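Since every read-out is calculated from the coordinates, none of them should be taken as a lab result. Note that the structure is predicted; figures quoted are calculated from it, not measured. Cβ atoms are built from the backbone, for glycine too; each structure is taken alone.
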Structure I
Amino acid sequence: MKRTRAETDFSHRHLSRRAALLGGAQLLFIGGLAARMRYLQVEQADEFRLLAEENRINVRLIPPSRGEVFDRNGVRLAQNAPSYRIVIIKEDAGDVDASLKQLSRIIALDDNAIARVKEEMRRSAPFLPVTVASDVTWDEISRVSVNAPALPGITPEVGLSRVYPQGSDFAHVLGYVGPVSDYDLSKITDPEPVLMIPRFQIGKVGVETKLEPLLRGKAGAKRVEVNATGRVMRELDRQEGTAGSDVQLTVDAALQGYVQARLTGESASAVIIDCDNGDLVACASAPTFDPNLFVRGISQKDYGALTSNKYRPLASKTVQGLYPPGSTFKMITAMAALEAGLIGPDETAYCPGHLEVSGRRFHCWKRAGHGWVDLQDSLKKSCDVYYYDLAIKVGIEKITAMANRFGLGVKHDVPMSAVASGLMPTMEWKQINQGQSWRVGDTVNASIGQGFLLASPLQLAVMTARLATGRAVSPRLIKSIDGVEQPDRGGENMGMNENNLRKMRRAMFAVVNDRRGTAYGSRVIEEEMRMAGKTGTSQVRNITAAERRAGVIRNEDLPWERRDHALFVNFAPYDRPKYAVAVIVEHGGGGSKAAAPIARDITLQALYGGTPPLEAYPAKDRERIGTLQKELQKMQPQAAISGRDQA
């Protein structure tokens, strides 16, 4: 039906209003969209540019170069050397198992190594490299490179690895480094990000761990462009980190090498301390081990051999080994009595071979006794009864207080692992720790360095240095850090009566230089190098009354672990002390036989700065000593000797 003109005009009017409304709505939408686009593109441009940049650019850490360690003459003890390694990146490898299996056909790669790689990959981001093998040879690197097309995700790299050029000589001082473990991280409240890098190495024991923050340095960073999956496309820039501090120790590498060689075949330790400034110029434990084995990852066979050795090569005996000090403690008992004014210079005591105390007989080492002895004779002959009687007069509290003043029972501040405090007991200590009251017999035992008393070789060396100088000498192991000299530890005057100290020094001189002294066989002939010292023998077993009646079994007839410890302490030269020395030979028997000859040899080596002339030794010993010197020279690392000569 045909529409009228009126109807048509009415429809046109309604359509025009609708079009206008729709057009207005469209204009509003487009205007709002334009305003929003302007807001995003102009006003918010910087923010979105930053977000885009963060998605495109990653920051990666650059491990710092570890600080090196030198001896007092500049000989390198710990350094960094280029090391070839093979790494795998999970996202590039695709089938990790297939890549590792193919790699195992090219280089030696056992199941344990593969399991370790997979575990590290599980804990790491897929684009981070994980070390498959370190310290690989150039030949192995070449084979991997040639087969690169068949090894997706596997790449050879060059890095830095810790090397100890002096080998086993400084194992117990320096310690070693190793990869960061979960246990290491658990001990750190807020670990630095660099510690999360797979296979990043930190100090595990010794100086390496005690000075870890100094030696580690600060990590650098590089900005890299990555794609959507995180794969690195190119490096944009880098900021190198700060290398760790170089550390110079007080030890002398050549002397340390000699001492280590001289201790060969024994379970023993020796400390040489400079009386002027407290420098530890040698600090050796035997047997020792090669720390380079731990850096590379020690095998179960090698580690088992170390842990099963009854001589305990992993123990740093100089600072963590604790032993009854035996007769080397007699100077402390005497000093406690002298300083308390309980004995005079000529006062004597009678030794019949034993002393009855509270119904118990305490024996002297000489069954027949020493007769009447004064202070000097008692020390020279190492009479036990004299000190039994002295200790009863003095009491344990004064004896322990004097021991502490001379550095015994004190934890000394040296950056080595497991530094022990030792034990100098008191009445209160026994009540708390043993649940028993102190007895007079305990004091008698303590007077000759037995009973509860325990001391380390380091402590005995400090004691001897303080006796020699009258100053509170303390051990120093760090000579300088980045060339900055560290304070010496020569110590202040101890406030002791100088006359009393002179009496002790004269008595110690008689021990070595008097024909009836217990260490006369280890004397020094050269007048300007003569030494003063004290022998010690500490029991590790009880001798029953029945055994005494039948005759005490000789050390040589006992199993090794039941023999007495042998000790010797000394300082030299007598009239101007330069070095103090402490030597302990575990289960070595008598101090005069096992420890004193070693102490004499290493003392002369230190005083002469090298091999001493045979004229310094007694004539009857010179042929034997000459042969020994030649053998020891072959055993010492030539790098340390030549390094000292060049310095």
Structure II
Amino acid sequence: MSRDQPGVTADRCPPARPQVLREYALLADGERGALVDPHGEIAWLCAPRWDSDAVFSALLGGPGRYLVQPAEAFVWGGYYEPGTLIWRNRWIVGDDVAECREALAFPGDPGRLVLLRRITAVTADAQVRVVLGPRAGFGAAGLRELHHRELHHDEGCWHGRAGPLHLRWQGGGSARVAEDPDGWPVLSTRLDLAHGESHDLVLEIGDGPLPHEPPRAEQVWRATEAAWARATAPRDARMPTSAAPRDATHAVAVLRGSTSASGGMVAAATTSLPERFRAGRNYDYRYVWVRDQCYAGQAAAAAGVDELLDDAVRFLTERVLADGAALAPAYTAGGGRIPDETPLDLPGYPGSRVRTGNRVNAQFQLDAFGEILLLLAAADRRGRLDADGRRAAEVATSAIAQRWNEPDAGVWELDDRRWTHSRLLCVAGLRAIAACPSTRSGRGAGPGGPDLLSLADRLLADTAAHATHASGRWQRAPEDPGLDGALLLAGVRGAVPADDPRTVATVAAYLTELVDEGYAYRFRHDERPLDDAEGAFLLCNFLVALAADQQGDRVTAARFFDRGRSAAGPPGLFSEEFDVGQRQLRGNLPQAFVHALLLEAAVRLDLDPPGTAR
């Protein structure tokens, strides 16, 4: 095996460049996620965990790469194997087809990832270029030098270190050692495959020494396939009979792949993807938002996917019992505090700056307690609420009694106000938990605790007195008469009945004022056209579908449901926003709560008779 001469770059391969978001596919194993682009580049991967530093950061203009692509010109396509996050990158090369089947070994080990890539010459002989050059710490540290013996080849495997991380790579035995533009070692090779031949590449990255025996590709593939089959299978017949069975099943896979062994589900795999060009709205979403986890748990309960429901209940029960009324809006996947927001010295995705951490760590979000009660009630209805869950319900109820009149940041994490949505979701949560078989006559907060229904009535009366618009609908806050997509949840979740005049008026006004071309928006920022201020908010499309369905308007429900689904790119992933004019996804990817509401809407639109409360 020969070493490239100093200064020689890796096989003269094209530089890694950011792609439009709709073309990225997600590989995830619960503990971390990778984005792979149409050119076979692992454009983003944090290791060993979701909120660790990136090892491959081309998505944000950073260094580090893992490329598998045909050596000749090609046209891209791809698809997920049903019910999995096993992705098949498929390339048309002239008259021939080459393919790369890829996945993170599932379920993941919290301290060690295994990235599988199986290249196949499908219809004829194929030549494929492969480049591996990890850069730990968002690019700070590459592979160690060969003469230190920390990057070496032994018994079919390359072994090395990148910063604190240990690496082992199988299948690249023919690779040469070249250099990246910064002078760090890069492994580069070309594979010549005969028609029908496959070749496995297996990359391990860990935060400590790796197991003595390297994994066998075929065994890991079989275990991953079997684990996905178990993870996305519903316990009843709801998902297969949903309004969109394929999309519902895919949504479960995205949610499951985003959920750690701790039970915590990250909001997205990425940081700093802009919601709007140079608008400053780019955030780090590699953490677990309480509200998002509740949405996912509710969707899992509706779909009969009890493992996801149990994960959500377990993670949030632990957080509520630990932090009580001081519950944070979001946590790391391990249940820890989110670090403060900090700028990062990378070029960034075009149109934004890079940052890690999140300012949400200093916020209070009242609606989180109502969402938790709704989740616990859903678990109880499925017979899956244990003693800890019931204690968490008592703590959440007491927190609402203590803090309901305080200003909070609200669902959209804006300035602190007495947001109507926050209070109505607490009303809905109190009513839901009061109706559970495990509560006693509406008293769920233990001896001396507040009466749940009385507390709900008090919150509703106060909210109605201060946040009912002159037209009879709900308004955003006592001092803000505007509409808000989050207000649709008041009826959907049962704060007030579906036929309550305020519910009916809110849905009607929203459909008149905050939708355009079948896409739904959060709220009106100012007098500009809706799509000038921000993208359509895809979560809201599925909220409209649920609200319209509850009103008995199946046509409108189906229209907004299908319009929302249409925003996804070829891999079927959703970000937070959709730029209607340019037909592009905006924001971090994939946004888990959009997939959660898609799943819930898919199930409920098919199952529920008109007017059914959730």
Structure III
Amino acid sequence: MFIELGHFALTLAFAVSLVQMVIPLIGAHKGWSGWMAMAEPAAIAQFLLTGLSFAALTYAFVTSDFSLRIVTANSHTLKPMLYKVSGVWGNHEGSMLLWVLIVTLFGAMAALFGGGLPPSLRARVLAVQSAIGAAFFAFILFTSNPFERLAMPPFDGRDLNPLLQDPGLAFHPPFLYLGYVGLSICFSFAVAALIEGRVDAAWGRWVRPWTLAAWICLTIGIALGSWWAYYELGWGGFWFWDPVENASFMPWLIAAALLHSAIVVEKRESLKSWTILLAIVAFGFSLIGAFITRSGIITSVHAFATDPTRGVFLLLILGVFMGGALTLFAARANAMEAKGVFGLVSRESALVFNNILLAVSAFVVFIGTIWPLVAEMAFDRKLSVGAPFFNMAFTPFMVILGIILPLGAIMPWKRARLGRAVRYLLPAMILAVALGALTWAMQTGRSALGPVGIALGTWLVSGAAMDLWMRAGRGAAGAKLARIARLPRADWGKAVAHSGLGITMIGIAGMMAWQQEDIRVAQIGERFEVGEYGILLDKVERVEGPNYLSTTATVTVWQADEQVATMYPEKRVYPVAAMPTTEAALDNGVLRDVYIAIGDPQDGGGWAIRTYIKPFANWIWAGALIMALGGLLSLSDRRVRVAAGARKERAAAPMPAE
């Protein structure tokens, strides 16, 4: 009965979304307050109904109700409870229900916390958000219904994909969806502003916290996915440049640009057209990601579905929303005049440069992702674009971004002097160059990647620290530290997020430049050397898990004559799914990871063992979490969170305008 109630709630939510899509728009156009006011209760009702539907599907998975086709295909009675729950979104139909739940969540939040918005703008925002929801409700109900019943339910299910039976994958999709589906509200704000014909500083204040919230969730989601790929897949990498990985990374880059661009709209009423375009494109990349993941048009290990019918439906949604928004943008762009005037050297100019670098880097990733499809359709050639292309084409933009970021953060608005900004950052520059030179002198190889990465990361972290130091004004060190502690949380958030980016850059450069790899057939009782570590394969045994059979090795790790770790790499087989997985063993450290994966037994005896020594590996994900923490600090600042803008931000520029 509860399952039928969930199906009915989903259908009713679709009907509510259609009403919310039309009535408030008419009310805003006619100036009818009653019609506009119905958007708020409709948005909340739509979320509650979708939440009830999602709860019913979750209940079906938890209770192993195999009368539902989706439960039979993605669950099993022996599966641990965590993976029964995560099985709800570990498939196409359930993940799309999570998608539309998040669309309605952001709509309900805009209704509850958008009291400072003009009634007509709020009505239009909620109507556009509901239109997005209506499109995906239709997609679910007509092509991907999660409540489809089986006429003859089996006694047990076929189990969830073993690769998804992992804590990292249990939490990765919800955060990822909160991020790039959350960008739908930024899209709704942009389209509503275009319909209303008004983009001003207040609009910049309203859209910034929503963008920040989506960017935080997207940062955490990408970090969790990268961490999972690192320890679960057994290949030792953190980023494969897979099309689906890129599908989440492109909205992250555009959202970062939108976040910085909205600041210029709020502070200086400039870059209005560009900011609106970024809001449209950010969500457009989210829709492209949904199309790539579910259409089967591009091969990916992460793909949820390969149904052409679903792909056509998603392509239609993409065309309607992006085509309509861009047409509206073209019609209204001339009306969005920039009011603020700024010099070539200023914080505004630095943010423009920041936006260009982020947008072009996202475009590079987009071209690399779709080029195999273009080559096959246009030239009838099968091509693959791998990591070498992305590393060569994408990295220079991030290096330039890292160089200018501390300079832009410390410059005043309107106009500045580059020489003065450089003088303020001279201690940070000296420290970065010194550490880079020290790294170059100490390393055994001649690759510049490691020293450049160390120098660039140090520059970002120390530059963020100097930004806080300069914002404290003049005076004794003790007094300045006290003032730093009292700085607004948005200032702290910016510094922490920029530092997190620097830490991630250090981790990526160190891991790629100095990792050591050893692949061999090891005999039980044999010790071999990898770098400064000795690896000893003690034993290999069969272990039975709750729903899998495991081949588990016991490996001891030595540094000189001291044992530093005992590790247990596994190779699991899930009998129901008949699929093996590799469970790498990790000995985590601040400055390095020891990473061991066991392979298959060999004909001549012994076991295939893959060993990596990975310097600074954990800095990659620590930096990402620090970036997200910086975003949370900024979001907790009332000046950012409250869109009404009742109080003015106190001037806290590090240098007076010239």
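When mean count of other Cβ atoms within 10 Å over residues 207-214 is calculated, the result is 25.5; to which of the structures I, II, III does this value belong? It must be structure III, since only it matches. Tell me which structure, out of I, II, III, gives -11500 once helix-only ellipticity at 222 nm (-39500 (n - 2.57) for each DSSP H run of 4 or more, over all residues; to 500) is calculated. Considering all the candidates, the number was obtained from I.
Taking 2.1 as the value of distance in nm of label points 7 Å out along Cα→Cβ at positions 295 and 479 derived from one of the structures shown (I, II, III), identify that structure. Derived from I, not from the others. Each of I, II, III could give semi-axes √(5λ) of the Cα gyration tensor in Å, but the derived value 45, 24, 22 comes from II.
Calculated for structures I, II, III, Cα Rg over 2.2 N^0.38 Å, for residues 367-414 alone is largest in III.
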